Structure formats: structure tokens, C-alpha cells
Structure I
Amino acid sequence: MINQERIVQELMELVQIDSAPGQERLLADALKQKLVALGLDVIEDNAGAAIGGNAGNIIARLPGTLKDAPTVAFAAHMDRVTPGLGIKPQIRDGAIYSDGTTILAADDVAGIVQMLEAVRALAEQKIEHGDIELLFTISEEAGLQGAKNLDRSLIKANAAYFLDGGGDVGTIIPSAPAQRKITVKVNGIPAHAGIEPEKGISAIVVAADAITHMNLGRIDEETTCNIGTIKGGIATNIVPAEVTLLCEVRSRNEAKLAKQVDHMVGEFEAAAKRFGVTADITVDESYPAMNLSEDDQAVQLVVEAVKALGLSPVLVPTGGGSDANILVGKGLPSVILGIGMEKVHSTQEFIAIKQLVAGAELVVAIVQQAAKA
């Protein structure tokens with residue numbers, strides 16, 4: 001059903017089109033041309049303008065051949081991490097790699113071409129289906145900005161499947177954590193470090209005291225936290241007047257998330273009080289959790305699709321966030337699918353050709369299962 005040579009060549013073509021968060025224009029234009037040629041109705045929203053980028057999210061709709069079948073949506077993102085420019089793909093040992101100087105950008109070009117090839121297969125095999133929506137987002141790798149600025153009303157589907165997960169095809173990810181970002185600025189008291197250090201209060205020492213009282217790293221099977229950056233001080237001969245820390249907390253459990261945030265904020269406040277200084281603390285929501293149960297209709301549909309391909313469904317949670325979190329927060333049940341990409345975000349990234357093909361087969365199978373619903 002899937003044309004292996006065609007999907008491989010399309011992946012190799014598209015990874016060579018430079019793209020980056022906020023700089024997806026060339027890839028967006030190439031995709032729009034392909035989608036129109038396939039007979040889809042295509043629009044581009046203004047999310048790019050909202051974030052200062054040069055392209056918006058692309059939403060494409062393929063009218064169904066079955067009037068009463070539910071609409072189903074598939075999604076992938078157009079941007080990629082660095083080093084992601086000037087990619088030179090190579091085939092060896094049944095897989096596609098870069099030349100080792102860049103990433104491959106299977107994350108997420110593999111998802112893109114699996115969606116495109118599935119649409120071709122539906123037409124060539126004359127498979128009956130309901131309406132299909134394809135969403136291609138921008139700036140996923142830079143804080144899910146495309147999804148955050150997507151108008152939910154543009155997606156009519158009852159469920160969305162994000163082709164952006166690790167693991168072999170058949171891996172189903174129905175749950176992912178919420179994330180909170182904590183920004184802390186500790187305000188110390190400056191002084192000359194060589195002449196009168198006792199007149200100063202080091203903001204770095206205050207921050208260090210707070211950190212020593214914290215539970216960090218993996219808190220439990222659902223919750224993690226990290227202090228990612230610490231910046232402060234201007235010279236070795238000055239007791240540092242301020243230090244800024246950027247932290248995160250993630251959990252698939254909202255109560256645990258709140259508890260860990262409160263714990264970290266409380267320790268920063270307590271340390272500042274012990275030293276007689278202040279700390280300015282802000283907590284921001286990065287994205288909400290997605291927690292679909294195994295019994296959810298959207299999950300069961302893909303479970304049946306995986307079985308129809310003769311594969312064994314593997315349901316696993318993830319500790320990462322994605323566009324799916326944002327769409328769940330906007331009221332669209334969403335599931336992340338493993339698409340076979342390996343060692344993503346590294347110059348060793350690759351995807352086995354059989355996994356690339358299987359991912360496109362799964363998209364077709366999901367469409368067929370939805371048509372039966």
C-alpha cells in the first residue's frame with residue numbers, strides 16, 4: 001500500500017530544506033505546494049506573525065468520501081533543533097542518517113512525510129474515509145509556540161494524532177506531564193569582596209542555601225524537577241548583589257505538580273528570610289498535562305489500528321511536553337504516536353526505512369478505523 005521508494009525520497013528531499021523555529025518559510029511553501037497538488041484545501045494562519053516568525057501553522061483538509069464518518073486529524077511540526085541546516089541525508093543498513101555533522105530532522109520530517117504518503121495511499125487504493133485534517137505547526141522546538149497560537153476552531157476533528165513520538169510504530173503515548181517554569185531572582189547586598197565582605201550578603205550563597213534544602217531531580221514516577229540555569233555576579237572582587245535561576249517542574253499529576261512548585265518556592269523564600277534579603281519569584285504555566293485513559297475512544301481507535309497492522313500496541317507515558325499538550329488544553333483529545341525515529345536531537349539521529357513505511361501505514365489504518373466508528 002505504501003510506496004517505499006517515494007516516501008524515502010520525500011523525506012530526503014524535505015530534510016534538505018532548511019527550517020528552524022520561526023524560520024519555517026521554505027518548508028511551509030514546499031508543503032503547501034504538495035498539499036494543493038494532492039487536492040487538499042490549505043490555509044495558513046497568522047501564528048507566525050504573533051511570534052515574530054516568517055511562516056504560520058498550516059492546516060489542510062481532505063474532504064471525506066463518507067458523509068457520516070468522524071473527522072480525524074494528524075499533526076507534525078515543521079521546525080527542528082540545531083544543528084539542523086544544510087542536512088545531507090544518507091541511506092545505509094536499511095536506515096536514513098545525516099552525514100554526521102547535523103541532525104537528520106526525522107523529528108519531525110518523518111511525521112510529515114508519513115502523513116503525506118498516507119493521503120496518497122488513500123487515493124491510490126480508493127479507500128473510503130471521513131474528512132481528514134493535517135496540521136503542520138511552527139516553533140514546536142521553541143516552546144510549542146505554534147500550537148499555543150493556533151485557533152482551536154480551525155480544527156474540526158474529534159481527535160488528533162501527533163506523529164512526533166519516540167519508539168517504534170505501535171508505541172502509543174496517551175499521557176504527558178504539565179510543566180511549570182519558576183524564575184527566581186535573589187537580591188543580595190553588594191560589597192567589596194577584599195576590603196569589607198562582611199558588609200555584603202552574597203545572592204549566590206543565598207541561592208545555594210536554598211538549593212541544599214530542596215528535593216530535586218526525579219521526585220516520583222510522575223514528577224521531575226530541575227534547576228537549569230544560574231546567572232549572577234559581575235566580578236570576583238564584588239559580593240554578588242543578585243543571581244537569577246531558571247527552574248522547571250513537570251508532573252502528570254496536578255496535585256503533585258503544585259506540591260513540588262510550592263516546595264521549591266518555599267525554600268527560596270525561607271533562604272532569603274534566613275539571610276535577611278528578598279527573592280522575586282514568578283511561576284508560569286508552560287503547558288497543561290494530557291492524561292487520556294486507555295479506555296478513551298481516541299486511544300482505543302489507535303490501539304485497534306495498530307492491531308490491524310499485525311503489531312502489538314505499547315501504551316507508555318512520557319516525561320516530555322509537545323504540541324499535543326497544548327491541543328489537549330484547548331479541548332482536543334490528542335495522542336502522540338511513536339514513529340520510529342531514534343537518537344533525536346543528536347547528530348546520530350536516524351530512522352529505519354521499515355519504520356518510516358510503517359508509520360504511514362498506521363495513519364491509513366487509523367483513518368480506516370475512524371471510518372468504522
Structure II
Amino acid sequence: MRLTMLLLALILLCSCARAEETMTLHAVNVGKADALILRCGEHAYLIDTGTEESWGRLSCALKINGITRLDGVIVTHTDDDHGGGCAALSQSSVEIGAWYAPVWYTCKESKHPVINAAALRDQKVVWLEQGMTLPLGDGMLTVLGPVEEDPDKENNNSLVLLAEGGDGSILLAGDMEMPEEESLLERRLIPRADVLKVGNHGEGDATSLTLVSQVKPKVAVISTNTEEEPDTPDEDVLRNLSRVGAKVLQTQDSDAGVLVSIRGGSISADNVRYTAIPEKAGRARIVQKGEDDSVTLRCDGSSALDLTDWFIRSERGGEVFVFPAGTVLEPGAEIIVSSKSSDRDGDLVWPDKSIWHKNKDDAAVLYDPYGREMHRLP
């Protein structure tokens with residue numbers, strides 16, 4: 001009898017311990033794009049990586065969140081506003097346990113952002129299909145869709161995920177449009193959820209009243225920027241969410257985006273701002289932008305400068321190079337970054353070709369890990 005009571009007490013203690021875990025979703029403001037940091041217990045995932053141009057915002061979010069390791073990077077589909085930051089992330093100091101992507105996609109294999117990013121680290125992509133699960137603290141992350149391939153419309157190949165943890169749930173709709181939405185609803189694969197990450201940036205080709213009525217979210221999160229995409233969020237989508245009483249939050253309404261927390265079934269959600277960004281440190285400048293797609297950097301400070309996760313961006317070319325962990329520039333010293341199309345070997349290699357725009361003036365811009373501009377060379 002005493003042993004039975006002890007076992008019951010242990011079960012109750014374990015249940016309480018699990019219930020005390022918090023699941024958080026930080027929908028980063030990366031413009032009209034997606035980058036979601038999902039955490040619960042010891043697990044952390046990045047779902048989508050924004051655009052290549054928005055890498056500074058994502059880099060800042062990873063730093064502020066203290067992310068040095070991700071259990072996985074999950075790219076819902078191959079569009080640039082979801083997979084564009086993959087290459088920069090792969091070059092960064094963040095340790096990545098695995099790369100995930102849907103088994104169906106419309107782009108050429110050689111252009112697949114996740115395949116190419118994983119290859120930079122000598123890793124392979126794990127292909128996700130409906131019904132597969134990943135560990136997530138006291139819960140799990142489940143792939144709900146897609147259930148069939150759309151050879152013509154990449155959005156309908158988008159992963160749809162259900163995150164469960166903290167005694168709550170979040171439905172992550174990716175960029176699925178009405179055809180995929182209807183397919184999942186017909187198969188009764190769309191569950192109730194406390195939070196809905198609204199599909200396709202709140203455009204009117206997704207998030208039907210039928211879907212919203214099935215999910216009945218208490219909170220809805222929309223990742224978009226109206227200046228970049230004027231028809232987002234769509235008025236019909238907002239009306240549908242209003243009908244079920246959902247609190248609607250948009251990433252564009254603050255510099256950091258939206259933070260959702262679920263603990264013990266209780267939900268808190270609001271727009272957030274960064275308050276702990278350190279002051280700018282170090283003095284470095286770009287001294288040469290080579291026509292052979294190379295760039296030279298010099299340290300002008302009186303002490304060594306740790307360049308880990310600093311990055312250079314070609315403003316018109318749109319390419320990003322992230323300095324790898326342990327890159328140190330001594331006072332007065334220079335470092336040359338060459339590319340795959342350079343005529344000379346540099347100290348580091350930008351893993352791309354045609355860095356600078358060939359037909360228009362293109363500036364080389366240096367940023368620190370928080371996405372703050374440090375120097376530019378026209």
C-alpha cells in the first residue's frame with residue numbers, strides 16, 4: 001500500500017513538472033516573411049528563416065533570445081520569404097541539430113534553399129510528411145499537412161504543423177492556400193488550437209471562416225508588412241477571426257514582433273520590443289570592394305575585434321556573408337573575403353557567385369550581429 005501511494009505521488013509530481021513547462025512562439029518581425037522561434041522545455045526550433053534581406057532582424061532575434069543551438073530548422077516551403085535566410089543561418093555560429101523541409105517542392109533541387117544550406121555544414125535534409133512528429137518539451141510537434149503534392153503552386157506544398165506544449169496548442173499554417181486548407185479539413189486533420197499562426201501572411205486566399213470556426217483560436221498571429229504587401233492582412237480574414245473572438249496580433253506593429261507564451265494552459269500574447277541590445281562595439285570598415293567579387297575589411301580600433309556573426313551584404317545584389325565563429329581581426333589588420341567567382345583566394349570564402357550587381361551601383365554594407373549598420377562602401 002505504501003509503495004502504491006509513493007508511486008502515485010511520483011506520478012503526480014511528474015505530471016506537475018511537465019505542466020510547469022512553458023511553450024513560447026516568437027514571431028519575429030522580418031517584414032512580409034516568416035521566421036518563428038518555437039521553444040518548449042529544452043527544445044528550440046526555428047520555423048522559416050525570413051528573406052535573405054531580413055537576416056539582420058533574425059540574427060538579432062536569435063541573439064536576444066539567447067539561441068546558440070537549434071534542435072531543428074524547419075522550412076515550410078521554398079519561397080524566398082520563408083527560406084531566404086537559410087544560407088546566412090548556415091554560415092552563422094548557431095549550432096543546428098537538423099534541417100527539415102516538406103517532401104514535395106516545385107523548385108529545382110540545385111536551387112532548394114534547405115538542401116544548399118545543409119550542404120554548407122555537411123548535413124542532409126530530413127524530409128517531412130503528414131503524420132511525422134518531432135519532440136517539443138512536454139509535448140510534440142506534429143506534421144498535419146500537406147497530404148498531397150501540388151506541382152504548380154508551392155504554397156499548397158507548405159508544411160502545416162501543430163505544436164503542443166505547456167498544456168496548450170499552436171496551429172502553424174505556413175503559407176497554405178484554400179486548396180490545401182480544404183484538403184486538410186475534408187480529412188479532419190485540422191484540430192482546435194489555442195493559437196493560430198495565420199496562413200500566407202493574412203492574404204485572402206487562405207484562412208476561411210470554415211477553418212477559423214474549426215480551430216476557434218483565442219489568439220491569431222499574422223506575419224506581414226502592409227507596405228510590402230498592401231493587401232495584407234485581408235479584411236475578410238480579419239472579419240473571420242473577429243467572429244470567433246480571437247485576439248489578432250501582427251508582427252509589423254513592433255520592432256521585435258509578437259511573443260506568445262502558454263504555461264499550464266494559460267495564454268499570454270502581445271507585441272514585444274527589444275530592450276537588451278548591447279551598445280555597438282568595435283571599429284571596422286570595408287576598405288575595398290573588388291570587381292572580382294571580393295571584399296577587404298580592416299580593423300581600425302586599438303583592440304582585437306571578434307567578428308563572429310558580423311555580416312556583409314551586397315545592397316543591390318542581395319547576397320549575405322556571415323563571418324564564422326572565431327573570426328578575430330587584430331588592430332590595423334585586414335581580412336579578405338573572396339567568393340566562388342573571385343580571381344584570388346581570400347582568407348575566407350563567400351559561398352556564392354556574382355556578389356555585386358553587375359548593372360547597377362552596389363554598396364557593400366557591414367553589419368554587427370544585431371543587424372546594425374557599421375560601415376558601407378559605395
Self-check item: Structure with the greatest value (metric FRET efficiency 1/(1 + (r/R0)^6) of positions 167 and 351 (r between Cβ atoms, R0 = 25 Å, to 0.05), set I, II)
Solution: I
Quiz item: For mean count of other Cβ atoms within 10 Å over residues 23-30, which of the structures I, II scores highest?
Solution: II
Quiz prompt | Identity of the structure behind -5500 (criterion: helix-only ellipticity at 222 nm (-39500 (n - 2.57) for each DSSP H run of 4 or more, over all residues; to 500), calculated), options I, II | solution = II
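Ranked on mean count of other Cβ atoms within 10 Å over residues 135-142, which label among I, II comes first with the largest value?
Details: I: 25.8; II: 20.6.
Checked I, II; max of mean count of other Cβ atoms within 10 Å over residues 135-142 sits with I.
Given a value of 10.6, 31 for Rg and Dmax of the Cα atoms in Å, for residues 159-222 alone, calculated from one of I, II, which structure does it belong to? Mind dumping the intermediate values first?
Values: I: 22.0, 66; II: 10.6, 31.
Among I, II, the structure yielding 10.6, 31 for Rg and Dmax of the Cα atoms in Å, for residues 159-222 alone is II.
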Quiz item: Hey, Rg and Dmax of the Cα atoms in Å derived from one of I, II reads 23.6, 84; which structure?
Solution: I
Self-check item: For relative contact order in percent (Cα under 8 Å, 6 or more apart) computed as 24, the structure of I, II it came from
Solution: I
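The numbers here are math on the coordinates, done by the rules we state, and not lab data. All values reported here derive from a predicted model rather than from experimental measurement. Cβ atoms are built from the backbone, for glycine too; each structure is taken alone.
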